[in-house]
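Next come the structures, one after another.
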Structure 1
Amino acid sequence: MQDEKDFILFENYKKEKATYKMKAFKNYYCDAIACAIGEFVDYDEISLDKFSQEELKVLCEYAVIKNKMAGVGELFLKVPNFMYGIDAMDKLGVKGYEIISASLMDKIPTKALIGQRLILEIESLLDYNDDFLNELSFCLAKTKLPIIINLGQDLEEVGKLVNKFSKSPAQILEDYGFLDCECFIKGLNFIDKDDQKILKDYNATCIFSPRSDGEEGKGAINLYNFIYNEIKFGFSSGKCYNIDMLGEVKLALTNTSNLMFDANLLNIQDLLDALSTEEGMIEIDFDQDAKKSTLLDKRVEIKDEHYLNLRTQVKEIIKNLKEKN
């Protein structure tokens with residue numbers, strides 16, 4: 001039997017395997033289009049204008065079902081347009097919100113935003129002027145919508161932010177009132193301790209995308225500082241097409257251990273707590289004598305015929321796209 005301190009919530013031995021039941025995962029940020037087409041074509045080389053609206057909706061649904069099959073019970077899905085993700089999540093029984101660019105705010109009446117399962121995203125503070133950011137802050141206060149903000153993807157961008165606003169990245173968010181909202185922060189590789197303290201004071205949630213950040217050359221986050229300073233954080237798949245939330249946690253653990261003198265400073269339970277949603281359960285099969293540390297080597301996959309049908313549709317969409325080009 002497992003030790004009382006083990007993070008496995010339930011176990012039931014079956015023949016030569018043990019089936020463990022644990023909390024479902026929460027994916028704090030998944031780019032729907034990158035997730036859907038990344039296994040077939042280079043996402044960065046494809047313009048969304050190449051797809052019809054119906055094709056984009058199919059791609060979004062494919063991203064949702066890939067998350068469901070990977071054990072994700074709650075999903076923050078970045079979609080190209082308003083209401084492209086919610087229908088798919090409701091259809092497939094996945095809780096969550098859809099993320100849309102803050103640049104679309106002008107195209108949607110404020111009244112239509114109230115009560116929606118929606119998160120606005122600022123891809124870069126450099127893209128917006130003072131008037132727009134003030135208007136966005138007013139909209140968030142009125143609609144009570146959450147916001148995701150990319151807070152400097154590299155040192156060069158952080159330098160540009162400081163030059164433009166004459167403040168640190170976190171101070172910029174504080175001044176515009178974004179931290180008074182339900183606020184999620186991405187792009188944390190270059191956030192110093194003072195900015196971390198500000199984020200903690202406002203109870204902002206930090207989002208880590210270990211594999212996606214690594215593939216984009218954005219460096220490795222040192223999670224120890226966030227855990228030590230009791231800053232809220234969670235994991236995301238980012239632009240990865242292969243959804244593997246346990247893999248994200250394992251990479252974060254490995255990266256931090258490589259950066260620290262003591263490789264045992266991180267408690268796996270802290271990472272799994274940050275990974276888990278409050279509702280929903282999943283089951284994973286193990287050998288009877290498997291140790292708890294092997295959990296991070298597992299990949300959750302739920303077989304689903306609808307997944308195969310959607311995958312065939314996506315392959316056909318990509319095929320037609322290539323033929324047009």
Structure 2
Amino acid sequence: MINSNYARSFWVRLFDVSDILRNTSYYLLEKNKVQFNFAEFPIVQFFFERPDARPAMKDLLAVTGLSSGAVSQAVDALIQDGLLERVQSEQDRRSYLIRVTEKLRAFRMTPLRHFEKMLEALRQSSGMTPEEMAITEEVFVRLAESRTGGELAVIRQPSDLSVPGLVSHEWNDREYLDSLPVWSLILHFTTNLKIPAMVYYYGRRGRMTLGKIRLMNYLFYLSDQKNGIPVVKDLAARFRVSSGVVSQTLNAMIQDGMVERIPLPHDRRMIGIRLTQQGLRMRRQCAASYTCFMQNFLCRIEPEKIKVFDRALEMTLRFLRTEEGKAFLMPGESPETYI
């Protein structure tokens with residue numbers, strides 16, 4: 001049996017890299033004045049990975065795990081923004097498929113080229129052999145496959161993980177996953193592990209949104225720090241949004257019982273934000289879920305490949321802390337553990 005602390009170290013580092021990549025991708029898109037809400041983001045991510053796909057609405061329901069109403073509303077908004085369009089199915093003229101527009105293809109190329117350059121720089125600086133790189137990519141594919149209908153059938157139903165079933169459908173076959181670059185596999189895996197767990201636990205208390213997920217991730221991280229009580233302006237600066245947007249999201253999270261406002265000890269005129277006891281319980285539940293998943297996964301990987309994968313994660317984080325690595329990140333971004 002894989003030690004739980006060892007298993008935890010893997011998902012912590014994977015989430016660390018994932019948050020860095022995702023925050024940077026937000027930054028790159030926001031430079032083009034593009035923003036997505038909770039329902040729109042996974043749909044856009046699907047088309048970023050599969051620009052030539054033409055899914056039906058039922059396929060997007062399977063991919064995202066969202067309600068039909070949320071998917072329909074998100075697709076309508078993306079069509080209105082000129083990023084998606086409906087086309088008539090050739091097999092059934094009564095039904096419609098969804099495809100990307102040239103506008104979304106153009107937006108897609110910015111993060112695509114950016115992360116490909118970053119990956120090439122990482123490969124050159126890591127000192128890993130071609131064989132080690134191939135093993136690392138194989139493990140990443142198996143990791144993504146395990147969360148999307150592959151090896152770990154034990155978590156197809158709510159079980160000791162307490163997370164809804166896997167997203168398993170025709171769009172996530174092994175051939176497709178083999179075609180994805182490593183950085184895309186990291187985002188693919190963490191999206192399919194992190195978000196369902198947070199929605200499952202948080203959904204018992206209130207409605208989850210992408211904004212809430214981003215804030216909860218950061219508050220999870222800060223809960224381990226000595227001076228981890230931010231004020232609204234700190235969160236606004238962190239996520240490059242207005243204080244009004246942060247306050248609106250926090251008000252909803254306070255109603256959900258997950259966070260609270262408190263006077264800061266060093267200056268009681270200032271109001272800080274921290275997790276409530278309910279929020280801290282959710283943090284522990286999510287962490288236990290992720291650790292259990294990684295233990296199950298690592299038990300199915302050859303020990304020598306685990307060592308290579310372990311080293312690859314360390315080399316990636318080390319690279320992202322160098323000046324060369326930081327040049328690929330959002331300004332002010334640096335590796336840090338969010339959960």
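Only the coordinates and a few stated rules stand behind these numbers; no lab work does. Everything quoted here is computed from the prediction, not taken from an experiment. Cβ atoms are built from the backbone, for glycine too; each structure is taken alone.
Match the computed value 2, 9, 19, 22, 21, 16, 9, 3, 0 of P(r) over Cα pairs in 5 Å bins from 0, in percent, for residues 97-248 alone to one of the structures 1, 2, and report its label.
On the way: 1: 2, 9, 19, 22, 21, 16, 9, 3, 0; 2: 2, 7, 12, 13, 16, 18, 16, 12, 4, 1, 0.
Answer by label: 1.
From which structure (1, 2) was helix-only ellipticity at 222 nm (-39500 (n - 2.57) for each DSSP H run of 4 or more, over all residues; to 500) calculated, if the value obtained is -12000? Derived from 1, not from the others.
Source structure of the calculated read-out (distance in nm of label points 7 Å out along Cα→Cβ at positions 73 and 281, 0.9) within 1, 2: 1.
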